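Next up: some structures, all given as structure tokens.
Here, each number is a calculation from the coordinates, and none is a lab measurement. Bear in mind the structure is a predicted one, so any value in this text is a computation, not a measurement. Cβ atoms are built from the backbone, for glycine too; each structure is taken alone.
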Structure 1
Amino acid sequence: MFKEKLFLYAKDVIDGKKKNFFLSKFLTFLSVFFRFGSFFRNLLYDLNFLKAKKVKCRVVSIGNIVAGGAGKTPFTIFLAKKLIDKSRLAIITRGYKSKAETSQVVINKDSKFLANEVSDEALVLKNHLKNTSIFIGKDKAKSALNASEMNFDLVLIDDGFQYRKLKKDVEIVIINAIDPFGKNSFLPKGFLRESPKNLKRADFIIINNANSKINSLEEEIKKYSNSPIIYSSFYSNKFLDFSKKEVKIDKNEKIAIFSAIANPDMFFSTLKEMDFEIVNFLDLLDHEKISEKKLDLFIKESILKGAKFIVTTEKDMVKLNPNMKAKLQVIYLEISLKITHNETHLVALVEKILQNDVKSKEFKKKIKK
């Protein structure tokens, strides 16, 4: 409990929601070491002192330069759906904070796992990519090798930009238009995992959470990279229950929300823009599973405030017990990703991934319709 409160307090200081001079200075001091570590590690790979492993299959990385919240997993799902009928495709994910993280686990549509066994991200990928095998483990090079030996000819790595042990054929970097460079500071003072200068390694850049072209951000990116830029944005589909059955909610309905994601403010804003009245909310640490006791207390507080539904994210929903007895119905908001600008660059991206395969021409015809 204390650790959770400390991290959330530190995040509020980083976000500028709270002021603490001494903590801010301490985080700045620590960020110097993170920045040097990131620089030195990348330098070793750039100078070939450390070498990346090559596997037989094509490897496509979807990553970012900041810690969480850019939309890597939704874009991985979006891209996989474009490629799944054109290639024998597998997905690689770390399985963060799960038992599978320290081992090698493969799941498919018939697998039965809990979130703490394979991670929330892996289950979300499984929900949307039912006919795709998902390789889970911290050692992504081993996962790619296993996929290659199982005759997959293409793997997508969810969160692979910093993983330089594996040679990639295509590097895609997702940038969040709302906070593109993680408060312009390295962890833990800000959210940068590596310098924006390393965008030079990207083959394609996706600016997410953008409904139209942002010239000022493009100019900033072009200081570091001349790679093609694609714009994308999330859109809300519908509310679903544990059985994935749609739940209809009237506008202006009173709801309570909780989430354990890197960018809870965006989730809050999305529901606010949908004209719901948010009467109670709870932010948790990224990837944290809410305990039944804490959820029960949150529901009781929400009922007193007039809430009619408890709304959460899909990543949080997969961590809950579907058989739990709750005094308010718990549902999640399903979101999808769409391309909002420079769609022709998406065609070029798919063609590059497929190595100008004849099948990519079929995709090009479809996308122009």
Structure 2
Amino acid sequence: MKSGDERHLTPRALAVTRYLLMHGPSTRADLAGELQLSDASLSRVARLLVEQGIVTEHADRGVSTTGATGAAIGRPRQILTAVPGSRHVVGVKLTGDTAYAVLCDLAGTVLATASKALPEPEDGVVPVAGAVRVVRGLVTRLGRPVTRVDGLGVSVGGVVEGRSVVRDGVFLGWRGVDLGALLTQACGLPVVLSNDVVGLAREQLWFGAGRTHATFGVVTVGAGLGYAVVREGQVLEHLIDNGHLLSHSPLDASGPVCRQGHHGCVSAYLDRTDVAARLGRSGSAVSFEQLAQLDPDWFTGAARALGHLIATVAGGLQTERIVLAGEDVATLYADPVTTATLAARLRPGDDPLQVSTEPLGFTDWARGAAVVGIQAVLGAL
């Protein structure tokens, strides 16, 4: 985050806010027990959060403590509730040709959406200054209905350093671009950058799989394969190989060839761009269902590859929770070959893996960027 640190919450205030956003209203007693806070500490935190407008507190007069005779005694329970509208963040997902943006409140609720084409690439590189102008225009447009925009989160496909520098923006042609600094200057807002799949993992940590599992994996399938890891409640910012070993793990030595020349690796079956090119279709917009009509045998192989990939990620992380994301990943996961492949990797009697499918559109990617912005605004990064 480039500015606005003075508004960051203390660790205890952040813990309370996060719990209320994730799980809904709670009594002081329940919060103190869940977060291991003393009554005095919780009182101080509650007072601070109420003063900042992030939380409201009211007495639940319908419930009170009862004595042995059944008569009501003591004070009514105090209920703390998060106020999502107390902060607003814009999230932007940058593809190779378009900026997709959303306005979200603290709960990650999408209040408005907008998009705009990026400037045409010059020698394979999207003009950075033009992209900054596009993002600034989207922030201005989305911010009109609210009193103030508190932060901006931006996600890109590629490698991000220091939550500000696009070290390797593969779809934009960028190398070493300090987009965070440029956007902070242009928009006058605290700005945080993230890899797009990491943004999804952070969204899932607060508002999805993280509600029930502290460790889980995120796998995105579509025009390429993406991975993110959440371990004991912490999101790994970087994978040592950007998921290369997982994407190119071998399945069938006589299988199709990926763009790197590997025969029958996971990517050869699941990278939609590669598969489309191999079957005579250009671009990544074609769906898995359309590709299956061209080659049913490929679809069966892809289902087997997906089952293998899910099992590999779950085993490596030692988690029973995997989030699958992609425009048509649900269709592939529902195939009996996928479930059979997964079942074959489990020991007899083991519980099945808990796998959720998230059919992603560009609004969902932008929401992931906004959630990173929310966490930065609150001081959770």
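Side notes on the structure shown:
- Parent structure of the calculated result 5.5, given that distance in nm of label points 7 Å out along Cα→Cβ at positions 58 and 306 is the read-out and 1, 2 the choices: 1
- Ranking 1, 2 by percent of Cα pairs over 29 Å apart, the structure that comes out highest: 2
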